[in-house]
Structure I
């Protein structure tokens with residue numbers, strides 16, 4: 001049977017068909033929909049969980065696989081940084097049941113703070129990496145990843161990308177195949193406990209396994225050669241293959257779906273039969289560097305000392321056309337340079353005259369009031385990863401640093417303890433607090449810090465699409481569960497000054513901030529107001545501007561609310577966008593903001 005699937009849906013389908021028993025992970029674009037699909041469509045067969053962070057999700061899956069279950073963990077590329085500790089040791093220990101880690105890279109940083117090439121982690125850990133190019137391959141490759149994991153007793157990484165995750169294609173789907181294995185942990189300390197004496201033996205076995213995996217990769221059907229003209233051979237992997245095939249229809253292609261351990265025999269065979277070899281891969285020169293070490297004459301990131309294949313950003317047809325154009329100007333290009341041979345660029349609408357549309361906090365966002373209130377104080381604000389990262393943008397301009405999840409707390413403590421000349425306030429979201437903020441807060445209490453930490457608790461994991469977290473009281477499948485209380489946790493971690501505020505009450509929030517910032521002790525302020533998009537309910541009636549009262553002072557524009565627009569010398573409210581949060585009413589000195597439809601419900 002055939003289905004139209006996204007890459008993420010296809011990975012979920014492949015895992016289900018492979019008989020996966022447990023899947024745990026942390027939401028992060030572009031990987032989020034894998035677990036969401038499993039939890040919605042296959043929850044009767046698969047135990048699905050959102051973990052507090054990627055390390056926890058990874059280790060949960062490790063425990064399941066140690067008992068003989070087939071287990072999967074999902075995350076985006078920066079999540080693998082968090083889970084790197086168990087990955088490195090699991091490579092030594094090996095697996096019993098199949099273990100697959102799906103890691104979605106984000107070339108181009110569409111929704112990430114950096115670019116990373118997960119293949120480097122695979123080489124670092126000495127574990128296989130599988131790269132599907134579309135949904136059809138994702139179903140097949142995911143099943144194969146579980147098979148490889150069990151055959152070689154190794155964790156396997158499936159590397160996806162933003163394009164692969166979210167593009168759609170036709171995939172052949174089948175039935176679920178149960179392993180028939182009893183899920184029961186068998187005590188075997190030399191296998192599962194890497195104390196030095198046993199870990200040294202594991203290290204040797206890891207290298208022996210790597211050699212077997214190299215041979216298997218060279219013979220694997222996941223890798224294939226498409227012979228056309230042998231005057232030019234292109235080596236590529238993953239979704240980049242789609243663009244290479246379109247832009248270089250004349251060339252022979254070595255398409256790698258199992259790119260590490262390097263399939264040396266296959267690389268040498270292909271290179272020996274082609275007159276010229278070009279490596280076209282997204283981000284790093286991972287394959288090219290190894291090929292050159294094998295003695296293969298090739299080019300890739302550079303040609304004759306000049307840039308050829310970029311190592312920044314995601315691949316697409318336009319990037320590949322630019323690569324072809326550069327090649328056509330050299331002796332490396334063996335084909336006739338004609339317009340008919342070159343794929344024509346698609347007709348695109350002109351967008352030069354369109355105004356820029358930078359991301360902003362949504363109308364009615366509860367974070368806006370906090371950042372406005374923070375603007376009243378001369379403090380450094382260390383931020384974190386989430387919707388509230390947008391607090392860095394004008395006119396709020398009230399976020400000074402962003403590094404990684406949890407660093408809003410720890411960087412505040414570090415600055416304060418180093419003797420920063422201004423007070424420091426750390427900002428973190430509720431999901432991020434559970435992810436990696438709690439340990440930082442404990443550090444502040446334990447080491448007698450004085451920072452003020454604000455948890456922006458909007459009752460959801462908003463940035464990645466409103467997933468549940470330990471503070472929402474619901475699991476990924478919608479079941480009711482315990483609700484972790486941030487205030488109680490803060491007190492348990494040693495913070496004595498814990499206060500909850502309503503995010504849209506600017507006056508009270510400002511008063512609490514003043515007391516906290518001037519205090520010689522650490523404070524935990526919890527701004528507890530639901531995200532209106534997650535709640536599917538606006539906080540109030542839409543407003544309008546009474547032009548007779550408006551003084552045209554434009555103080556309201558400092559809120560950065562997209563519903564408040566300039567109107568000549570004054571302002572107006574876009575009633576379609578207005579969520580009725582009434583922050584503007586609180587700061588307007590003329591009380592010019594009024595209900596648009598008094599006495600009626602806002603639908």
Structure II
């Protein structure tokens with residue numbers, strides 16, 4: 001039910017007038033009237049809402065309506081407002097995504113719709129809600145149909161809307177799909193994409209991947225490779241060849257300078273050729289085998305589905321520690337597409353217009369002056385780029401400790417999705433008992449004890465600045481027998497398994513609950529869904545997310561890009577079968 005529905009229902013149950021309700025709630029009759037018509041709603045944490053709840057409950061007591069308690073009224077209003085806020089948050093997020101993907105001119109939209117420019121920006125950011133959302137949505141959809149119906153625009157829109165271009169050929173169909181998409185929660189689709197990404201990260205084993213592609217058996221060839229330079233490649237088929245020629249020259253050259261890669265060229269045409277995909281991944285593997293470092297500026301200004309698929313395919317490459325991923329903030333054009341690869345001795349550059357990839361062009365050169373130009377261009381692009389994520393591997397353990405110390409003093413509430421109870425709630429006595437049974441070496445034992453002590457200290461410091469909510473599953477003894485829980489030691493870059501006994505596991509859970517009882521800023525849910533076995537998700541709300549993989553190899557990804565942070569914050573853990 002809507003908030004206005006509850007208002008009218010209460011007035012009917014209490015058999016009172018709007019004026020009588022306004023008086024007992026200390027609110028104006030005009031405000032009550034707007035609440036009843038749905039023209040306005042109070043904010044979820046506002047003084048007006050509190051007055052309304054207290055006033056209605058007071059009237060109910062006076063009139064002897066015993067089943068209308070303050071608690072019940074609060075639950076009803078909270079449910080209505082939360083649903084409304086959730087619906088509007090989805091609309092606002094989709095509104096923003098559509099403006100970004102179609103590169104809609106906000107000033108032109110303001111002039112055409114008669115809405116103030118600052119008002120549109122506030123709607124886009126979610127800080128303002130139109131009084132008549134239906135009317136606003138219809139007006140916005142008509143504007144898009146009128147001004148963004150070109151071939152390239154419809155291709156972009158179809159990708160975002162999750163339909164084919166053929167399904168939005170007529171104005172009516174285009175408007176229908178736009179409206180449905182704007183009102184439809186993006187959670188389900190992004191949930192599926194994010195779940196796929198996290199599940200693959202959870203189960204990915206670098207050793208198995210290396211064996212599967214025979215990486216250890218790869219031999220970097222030393223035969224000379226002659227390119228006819230300069231050379232141009234026209235159309236999709238030739239451009240595929242151009243990329244492979246670039247990597248051939250890079251791998252066979254003597255230079256060990258890093259590779260720079262930056263492209264916002266369309267992906268779908270290139271990806272259709274599976275033979276090219278295999279050769280391209282082999283070229284990347286050969287570059288890594290040679291020992292080259294890759295600086296990559298990812299284009300994540302794409303539909304969420306494409307972005308997550310792209311990142312998922314890069315998981316194995318990130319794991320090697322030979323990749324530095326970046327992104328360019330505030331990319332604003334979707335008309336021109338550009339391609340820039342450069343290594344020590346060769347450069348490949350390209351361009352096309354949106355919707356006309358088949359008429360694009362690549363240019364390959366090993367001319368020294370031209371390569372020097374493209375190297376400088378790469379350096380300039382990197383200077384404007386921001387890290388897509390920070391990646392910490394075993395060799396960067398000291399840097400990770402520094403990061404954790406900084407993180408502990410960050411403001412912002414925390415939400416952690418864990419696979420086992422956290423190490424910071426484990427008492428030294430129980431930890432010592434577990435380590436005694438595990439028969440570690442003196443050095444291993446000291447490392448674990450030192451790490452646990454450090455984590456307890458950092459967590460105490462975190463609680464001084466933030467509220468922390470941890471969730472993990474309490475698995476049954478049968479599940480435990482099949483998949484024994486391990487001490488959570490990924491933050492120590494400790495890959496060897498140290499399993500609990502089931503009694504120790506339950507004891508640690510009890511200690512975690514006791515810790516929550518004695519620390520007001522800490523809340524724990526121990527009956528959550530079993531999510532992942534090898535990754536932990538650490539969220540600082542609105543700021544960043546850290547994905548920590550516990551083994552093969554231990555690795556931490558600190559993600560700050562708003563689109564990914566938002567998706568991870570709203571991620572609902574799936575049930576692990």
Structure III
């Protein structure tokens with residue numbers, strides 16, 4: 001079987017750790033990762049609890065394929081209630097922590113309560129314990145990981161930095177120095193529990209090793225190796241999207257005032273590979289190796305040696321803040337990672353602050369020249385936010401909360417959905433992402449479905465909602481299962497071949513249809529969770545900027561999102577999902593999904 005059949009229940013308030021048996025029947029219905037985590041979160045939490053209270057839980061989830069010979073099986077995920085949005089959150093992560101947790105003998109860890117003092121959890125197959133983290137409290141994630149790995153050889157560490165300790169609502173969890181549970185603030189949930197880190201040391205064998213499974217994964221690996229998209233992603237990584245997005249007219253620029261950045265080439269993947277990349281980086285079990293190690297040998301940031309940046313970081317901390325120096329973007333990314341701060345949300349929030357200054361809505365003297373293009377201001381504001389220092393406190397809860405304080409019409413250009421900032425695709429240039437952002441279960445998200453590729457290929461008509469509701473719905477369901485296995489967003493596979501692999505690993509008997517039904521079940525339970533927290537159809541909308549302001553240049557020049565057509569597409573999406581016109585799952589649909 002692909003499961004270890006055990007999980008840990010850690011109560012930090014009581015100082016207790018209990019080993020429990022995995023509910024295999026529940027695993028059959030939700031698989032693992034995102035799906036099983038969503039079910040547990042829904043069952044464990046009552047409505048309206050404070051995400052930063054001891055009553056919240058945080059789940060460290062693996063899936064049945066984690067740590068196996070399936071390509072990209074090093075993935076794992078965090079599930080919790082988000083302090084940034086107040087709704088459901090899962091964050092998908094790479095690195096090596098996931099397979100190490102599985103090898104410690106556990107399918108997941110549930111953490112509840114709050115420790116009296118800074119603590120970390122050490123998880124091994126021989127026994128687990130809660131230990132003092134006073135030595136590393138206040139330190140960045142890089143140093144924290146070094147210290148804890150030295151204490152516990154052959155281990156992997158997932159930790160928070162000062163941003164998480166200070167309860168910045170978009171603090172992240174870092175592992176392996178360059179992998180993070182980014183958006184939504186899972187790091188703040190750890191901080192609220194006085195939980196600095198989880199360290200896991202495991203050497204057990206993962207049991208899905210039958211001959212059929214070995215042959216299926218061997219064949220699959222060869223297919224992935226020969227995939228043209230994988231080869232291109234290996235060559236340039238996610239940074240291939242900088243120039244592609246700019247040419248397509250949807251590269252976020254100066255707080256989404258445009259989708260075209262005149263200096264895009266200077267921060268592009270092609271420029272990065274030509275001038276700075278010296279090594280490729282891969283997560284456990286991955287041959288794609290989309291990560292890039294870069295060194296900058298001249299200029300203001302000479303000597304900077306860092307993994308990354310990747311596309312989303314470059315779009316939000318780069319073009320969206322008006323930065324034309326890739327080294328400055330890389331430095332901003334490095335600081336965010338060490339402080340434990342999500343780069344997407346930080347970039348979107350800082351660019352919002354810059355536009356507020358530009359419009360005269362924000363008068364502050366702490367940061368000199370807080371304007372688009374000033375890298376010094378970006379770096380300084382990152383530090384201020386992570387430490388809630390001065391003006392940084394205003395922006396420590398993101399752009400929506402800041403707009404509520406700043407007032408005037410600033411909420412119109414606080415670029416977020418349900419409190420979660422948009423990612424690296426300008427929706428006026430990608431109408432598919434307009435619907436994807438507005439219906440995502442964790443607020444605006446690029447990982448639930450990615451439409452730009454289909455739009456650029458012509459599979460979806462550009463600047464139209466024709467076919468978009470069905471495309472979004474079907475891909476959301478499929479990705480929900482992928483993130484339950486847990487596998488990488490970049491892994492190319494078709495459903496039938498993955499069904500065969502999953503069945504071989506677990507002994508289950510999924511068909512392609514029942515496999516996708518799991519995704520639909522997951523999507524409906526996260527919707528139920530969010531409705532319980534007060535989400536309505538009025539929250540499934542975009543910021544007003546995208547409806548009222550036309551794109552000034554590029555492929556989408558003169559266009560805005562047609563709100564009437566958008567609302568019609570949203571209603572069609574609801575209908576396809578079996579929800580009523582208020583976005584609420586019908587009793588018939590819930591019964592069909594055994595919910």
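Nothing in this text is a laboratory measurement; each read-out follows from the coordinates by a stated rule. As the structure is a computational prediction, the values presented were derived from the model and not from experiment. Cβ atoms are built from the backbone, for glycine too; each structure is taken alone.
Given 6.0 as the derived value for distance in nm of label points 7 Å out along Cα→Cβ at positions 66 and 298, which of the supplied structures I, II, III does it correspond to? Among I, II, III, the structure yielding 6.0 for distance in nm of label points 7 Å out along Cα→Cβ at positions 66 and 298 is II. Here FRET efficiency 1/(1 + (r/R0)^6) of positions 34 and 266 (r between Cβ atoms, R0 = 30 Å, to 0.05) was derived from just one of the structures I, II, III, and that gives 0.05; the source is II. Tell me which structure, out of I, II, III, gives 7.1 once distance in nm of label points 7 Å out along Cα→Cβ at positions 26 and 242 is calculated. The read-out comes from structure II.
Supply the structure label, taken from I, II, III, corresponding to distance in nm of label points 7 Å out along Cα→Cβ at positions 154 and 258 with the calculated value 4.3. Of the options listed, only II reproduces it.
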